[in-house]
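Some structures are shown below for you to check.
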Structure I
């Protein structure tokens, strides 16, 4: 049966409140459809403004079949390009990050300016026009210190997300922060399993002893149901909003992104074993309130985030294959904070380094079990897994009309 039609049939037959059928987590052809219909069409978080501060600074990222390079040009604008030389296709930038006055392909030294224009291509035929062979641009937007790209020829409007997100994030001045540490782990599981695990804390008490010292297991912290009437959440929102920090749930109508502030346990102010600040210097000099908890941001399919008073932890999800997902974590601190003086790197990273490794094992065991012929979709906990239900509903509602476009439809060939 045609893969597209089979995926559409399973989505339309799906039982509400239950996990997905096995092929959604294991089938390479289903994975190709995820890439084609979601990852190659929508806005994806890739990194931070503060990672490319100076003109010529760049970083690279691989999104499915597409190598991308992000660079700050001479006018200070952040640009994104397909990292593929217009000569014979070699990657132009072959390292994760760096600084360069020009982008020079190492194969035959075709040289591009920071705005993507081809400057030099030696010994080409008479009549060769450099203007025809600049790097191909990728849609790129920045909001609140976060850089997003979209591979689609006609990207969706980015403005609604910017309007929602920036009032929450601009006070934290992440454009002026710096990355104190980053790590990337490859989880041997489908990207949707990574997200499902993230969207609930039903598993936290039995698996995350470090995180549970400061982060509440109660589902109200990550879901919206009941938050508007919860006394602790209402008191926390009122305290933060009195300090000029937007805090109540903001959610887009499609359920793709949301933001809110959630309190930490007891008197905790940071994700440390003691609950005390990990960084002596506040992340933002413009945030004067204490005990602001964690500013949470979710944007499917690529990022979840925790922004605290002293530092921020950002997460990027990028699928590699049907059963492999790269999760990159970055710890951001004030740009002038000094390691060994203002913070101890081990203390700063300990809670989430441990939590990430625990989540990796959880996802991999989940993926291993789903491969069993005995697997069948199971029910989510209504009390604890509302966030998982919301994610799965977003995914199925988001991809269903795209699957239905122009039926029958031949699957585009992607690597």
Structure II
């Protein structure tokens, strides 16, 4: 299933009861909620699982809630799936989540950042009646032309801009409510499907400049580190390279369009074989499936997807053992047919039996089964007199597969 890309959702993906299925199934995730609650002075589990839609729609509530749940989902992913990601991307707020999971910042610092980010953005919403709407079915170029025409002809009624480019035929517009509604009507007449978003301000537009400047000042209090795996910037779809550039990119992101289509193109060019969305809802997964159907896309918020992902990762461990057993060259010129049968073929068959049993019964592998498979693989390496460095490389590759909780 390697390589894997992780996707983290942004504001608008929240819903009442989000994350409850995970804490019930994986109680250790309560520790994430407890840490978040201690840092923010709020019962984050109660807010996420019992908060009303109206409460969760308030930006300064939404952002820490989605970060907490998405980070909890990452903790679950590491423990239950374990495949090291090749790359990660987050939509708007989700970019901060991705950087947190890549250890560019601590979870505690990320919570403080998004709490203030949400407050600064909410302040803009309190001063103006803003709105955002998704535009589906028209080219981004056409949407931009309509927005530009309205902004020129509105006679001081405010500009409307493209704030997200999610795909070639899906964009998001932002601006004053009346302007967004007027542009939406025009776009609808041109054949677009319009979907109002559950947000309280015109995000990723020039109207956010004041909030971005306040956020810039706030970020001077924090230290950033280079990410442990690639994390893409919403500004251009390119990876964050230097720790000292992260803060400025996060600031610019607030008042600039989210280039999500560029992020997806970077991911598929790696290429990756699998994406996993970690957070509430499945918006990013649905979009990825539409744009790149050849890539397997899973949403941790969908129980069927989650269980399939966990099962596939666990089986992949044993499949990888078999692959390494076959692909290592036999350097033992002294071994005879009987020795090869006993010390190579027999342990290989034992791993095959474990895999067949797991495929048939659908149960979680036991620790004994993991240890047996590893022992069999090491016996095969020993019988073939595989060099030490090659063994280290093979075992490192096996560890990257994950599957052991």
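Tabulated data
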{"read-out": "Given 3.5 for distance in nm of label points 7 Å out along Cα→Cβ at positions 129 and 297, calculated: source structure among I, II", "value": "II"}
{"read-out": "Top of I, II by FRET efficiency 1/(1 + (r/R0)^6) of positions 185 and 273 (r between Cβ atoms, R0 = 41 Å, to 0.05), largest first", "value": "I"}
{"read-out": "Read-out mean count of other Cβ atoms within 10 Å over residues 17-24, computed value 19.6, structure in I, II", "value": "I"}
{"read-out": "Source structure (of I, II) for helix-only ellipticity at 222 nm (-39500 (n - 2.57) for each DSSP H run of 4 or more, over all residues; to 500), computed value -7500", "value": "I"}
{"read-out": "Identity of the structure behind 62, 36, 32 (criterion: Cα extents along the principal axes in Å, for residues 113-200 alone, calculated), options I, II", "value": "I"}
{"read-out": "Which entry (I, II) yields the derived value 89, 45, 41 for Cα extents along the principal axes in Å", "value": "II"}
{"read-out": "Source structure (of I, II) for volume of the Cα convex hull per residue in Å³, for residues 137-384 alone, computed value 140", "value": "I"}
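None of the figures in this text is laboratory data; all of them are computed from the coordinates on show. This structure is a prediction, so every number in the text was calculated from the model and none was measured. Cβ atoms are built from the backbone, for glycine too; each structure is taken alone.
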